[in-house]
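S.K.: As C-alpha cells, here come the structures.
Just so it is clear, none of the values below were taken in a lab; they were calculated from the coordinates. Since this is a predicted model, take the numbers as computed values, not measurements. Cβ atoms are built from the backbone, for glycine too; each structure is taken alone.
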Structure I
Amino acid sequence: MPNLNQQVATATKWSAITEVMGKLVAPVSSMILARLLTPEAFGVVATLNMVIAFAEIFTDAGFQKYLIQQPFKDAEDRDKDTNVAFWTNLVMSCVLWGIIAIFAEPLATLVGNPGLGIVLIVACASIPLAAFSSIQMALFKKDLDFKTLFYRRLVAIIVPLVVTVPLAFWMRSYWALVIGTICVNLANAVILMVMSDWHPRFYYSFARLRNMFAFCSWAILDAILIWATGYMDIFFIGIMLNEHYLGLYKTSMTTVGQITALITSTILPVIMPALAKVRDDHAAMRELLLRLQKYTAILLLPVGFGIFVFSDLITEILLGSQWKEASPFIGLWGLIDVLMIVFARFCSNIYPAIGRSDIAVICQLLHVVVLIPAVYIAANYSFTALYWTRSLVRIQLMVVNMFFAYYLIRQSPWKMIKNILPELLSSVFMVLIATMLLNVSHSLALSIVWVLISIIAYSCLLILFPAERIIMRDMIIGLYKKVRNNDKDSGGR
C-alpha cells in the first residue's frame, strides 16, 4: 500500500494543480459568456450536446474503462488491445458523424431545434476528435499519470478564454460555443498524441475485439443509461417547455459543477484506478474509499451547503441579473450534488475497479425507471416542479449505490455516513449561521462578509472533533511544506 498511496497522492496533487488553475480562468470565461449570450443560446447548445454525447457512447464503446481496469499480461498484450480500441473508436466515430450528417435536420427537430441541422453537423465534428484522444487519456489514467493530463486540461481551460469569448463578442450567438468546443477537442487530440509514449500502429484483431466486448458491452449499456439520466430531462424541457428554460436549467447545473469540480476533480479521477490496484483486497478497498471520502467531505460539504444558502450571491456574481430565475435551482442542485458525490459517486467507482460493470448497469437502470416518468410528469406542471423533482430523485440513486457497495465489498452505509458525520453537522451549523446573517442584509458587499464568517463558523466547529483536527492540521502543514519547497526550488533556479 505505501507505493499505491504515493501514486494516489502524486496523481491527486497534479489533479489539484490543474483544477486550481481551471478555477482561476474558467469562471472568468463563464462570467463573460453568461453576460454576452442569452439563456436561449445555451439551451441550443445543450440540445446539440445531447446528440453528441449519445454518439460518443458508441465511439468510446467502454474501451476507456476496459483499458484502465484490465490487468494485462505484458506490454505487448497491452499494446495490441490498445490498438484495437483506438481503431474501433476512430472508425465508429467517423461512421456516426456521417449518419448524423445524413439525418441532421430530423435529429435537430427531434431535440427541439428545427432548422439547425447544419449547426448539428458542425458541432458533431467533436465526435471523431474526442475519439482520437480518448485512448491516450485512458492509458495516462491507468498509470495514474495525471501530470501529463494536466497539460491537456490546461488547454481546455485556456481555449474558451482566447477563442470562445472573442467569438461571442463578435457573433453574439450559439456559434461561439460550438466553435469553441471544437477547438478544445482539436487541441486535446494534438497534445495527447504528442505527449503520449504510446502511438497507434496498423494492427487489428477481431478475436481481441470479441474478448474486449464481453466487458465493453456492459460499459456501453451503463453509458447509455447514464446518458438517459443526464439528458432525458433536457429532452423533455426542450420539447415541453422552451430554450429559455433549457438554458437556465443546464447552465445552473454547469455553474454548480464548476464550483464543486475544484475539489472533486482532484480526487474522483484517481479513485477508480487506485481501487483497481487493490481489487483483490476488499479490506484495503474499504480503507482507501473511506479515507478519500473523508478528505473530500471536509472540503466539499461546506461548499455544497454554502451554494444552497448563498445561491443568490453566486448567481449574481457568476451569471448576472438575467439569470436570477436560476438561483433557486442552483442552490438546491448544489446541496444534492455534493451528497451524491460523497456517497453515490464514491461507491460507483467500485464496480469497474473489480470488474463488475453489470452492477453499474443495474444501478443506472433502477434510476432511469424512476427518473424518466418523474421528470416527464413534473415537466407538465412547471419549471420549478421539474427541477425539484430532478434534484430529489437523485437520492434514490444514492441509496442504490450504497446498497451495492455493501453487497460487493461489505462497505457499510452506516460507516460511510458516520465517517463524514462531523462534516455534515458542521455544514448544517454553518447554514444556520448564514441564514441568520442573511436575514440582517442581502446586500452584495455584506453577503461576501457573511460567506467569510460562515467559513469560520464551519471550521471552528469542525476542529472540535479530534480526528478532523488532526486531518486539518496535516493538510495545512502539508500545504505549507509544498509552498516552502516550491519557493526553495524557484530560488535555486
Structure II
Amino acid sequence: MKYGELSNFIDGKPSCPAGVKRAQRISPVDGSVISTFPLSGIDELNKAVAAAKKAFPEWSARTIKDRAQILYKYYELLSKNLEECAQIMQDEMGKNLKESMQETAKSLELTEFACSMPQVATGDSERVSGGVQSREEFIPLGVVASIIPFNFPHMVPHWTFPNAIVLGNTMVMKPSREAPYCAIKIGEMLKEAGLPDGVFNVVCGGREIVTGMTEHPDIKAVSFVGSTPVMKIVYEKSSAKYKRCLALGSANNHLILMPDAHPDNSAVNIAASYLGCAGQRCMSACVLVAVGDCDGIIKKIIEESKKFIPGDNMSAIVNAEAKISITGYIDRAEKDGAKILLDGRNAVAPKGLEKGFYIGPTVIEAKRGSEIAVEENFGPVLTVVHAKSLNEALEIANSSPYGNGGSIFTQNGRAAEVFCDNIEVGMVGVNVGVPVPREPFSFGGCKDSITGTGDITGKSAVRFWTRIKKITCKWNPEGKRINWMS
C-alpha cells in the first residue's frame, strides 16, 4: 500500500485505538489499494473534542496577529509541498495531477486570505456621544467542526480551518472516506508550522462521526459540504442542539448560450466547465440552455470535449458506485428518448489504468423537465435543452430547486445585464464557465444549495466563526450631560 495504515490526527499526534475497524481506500486511478483508515467511533470523536477544548483557552487568548503568524509559516510549508499534496489527492480521489495542482494553489489563496485577518476582522469603534465610546470585537466560539466532501479534499478544508483557527477557534475535522490522507497531511504540516497540539484535529469515519459532531455539547458550530439531502439532516440536527451551522449542498448549474456568443471562447469554457474534475464539482455546468440557433456552437463544444481523454487529461470517477450511478442517468435518458450527441460510457482507460473508474465526455440533447435535465448526476455529462428566448431560458434555469451558480455566453451587454439581474443563483458569470469568485469575495449559493446564514469563505466567514461582543465605555463622570446617551 502506497500510504499504509492511516491514523486519526488528535492532539498533535496519530491516534488509532487497537481493534478499531478499518476500511480500504481503493484508488480510482488504477483500482489499487493505497491505504487503510480507521472507521472511528464516538470515543475517538470525544477524544478529539476534549483535546480541542483543552487547547482553546490558550489559543484564543493569543492575539489574532500571533495566530496569523503560524498560518504564515503553514503557507510557506504548503508552498513547498504543493506537488506532494496534489499527488495524494490524485491517488485518493482520482483528480488528475494538473487539476490537483490547481486545487492546492487555491488552498494557498485561501490561506493567504486567512493571514490577512488582522486587517479584516478589526471590528468597529465610534464615539457615540460626549465621553461615550462604543466598540465591537469578534470573539471565537470555541470548538468547531468541519465535515469535508470527497471532490475537493484539499481546497474545502481550506474554506474552513484557516479562517476558523486564526479567529481563535479550535477545530475537529472529518474528512471524506474517499480522501482521508489529504486532511491528515494538513494536520501534520500545521504541527510542523508550530500550531499548538489540539488546535486542529482529524477524525476519520462515517455517519456516526457526522451525527456525533451535530450532537456533541462542546462543539459550538458545524460546517458541512456535500449533497442536499445530507446537508438538510446536518443542519436540522445541529440546529436542534442550538449550534450554529452553515451547510452547502447539491447543484444543477445552468449555462445559457445565446446565438451571438463567441463560438470558440464559448466552446472552450463550456467544455472545461462540465468536464473539469470529471464533472464531480458543485460548480460544474450541468444543463446548457441553447437559445435559438446555436447548433454551430454546440458542434464546437462537442469537438472541444473530444480533447478530454479519461485517464490522461481527464480525471477518474471517484469510485465504482459513482460510475454506476452516472451511467444509469445516461442509460435512462436514452431510454426516455434523449439524443446522445457524444457518448462516454465505453471510455477506454490508458494501459495500466484498466481497473480504474472512468467515463468519457458525454453530451445529451433532452427535453425540459426530464430527469437528466433536472437532477444532479455529478459526472462528465452536459445536457442540452432548447429555448426560444432569453426569458424562456431564465424560466428553465430558475425552475431548478438549486441555486449555486449560473452563466450566460453572449456578446450582447443588454442580454448579460438581464441575465445577471434575473438568474436565481449565488454565483453568476458572463462568458465564464465556472463563476467562482476569488478571495476576498465569498463562495456560496442560494435555494437548496445552501442552508444557514452567510457564506463559507471570504469576509462573510468572519461572522460565522465568531460572535460579536459590544463594549460601551464612559470615562467622564463629572462631564456635562449632553443628551440621553451621555
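S.K.: Which structure, out of I, II, was volume of the Cα convex hull per residue in Å³, for residues 285-388 alone calculated from, if the result is 106? Don't skip to the end; give the middle numbers.
M.R.: Details: I: 106; II: 90.
Computed on structure I.
S.K.: Let me ask you something else. Computing Rg/Rh (Cα atoms, Kirkwood Rh), for residues 85-196 alone for each of I, II, which one ends up highest? Before the final figure, lay out each step's value.
M.R.: Numbers: I: 1.03; II: 1.13.
For this comparison of Rg/Rh (Cα atoms, Kirkwood Rh), for residues 85-196 alone, the top structure is II.
S.K.: So, one more: I have -28000 for helix-only ellipticity at 222 nm (-39500 (n - 2.57) for each DSSP H run of 4 or more, over all residues; to 500), calculated from one of the structures I, II. Which structure is it?
M.R.: Values: I: -28000; II: -12000.
Only structure I yields this read-out.
S.K.: Further question: Check the numbers for distance in nm of label points 7 Å out along Cα→Cβ at positions 437 and 469 across I, II and tell me which is largest. The partial results should precede the final answer.
M.R.: Numbers: I: 2.4; II: 2.9.
If we compare distance in nm of label points 7 Å out along Cα→Cβ at positions 437 and 469 over I, II, the biggest value is for II.
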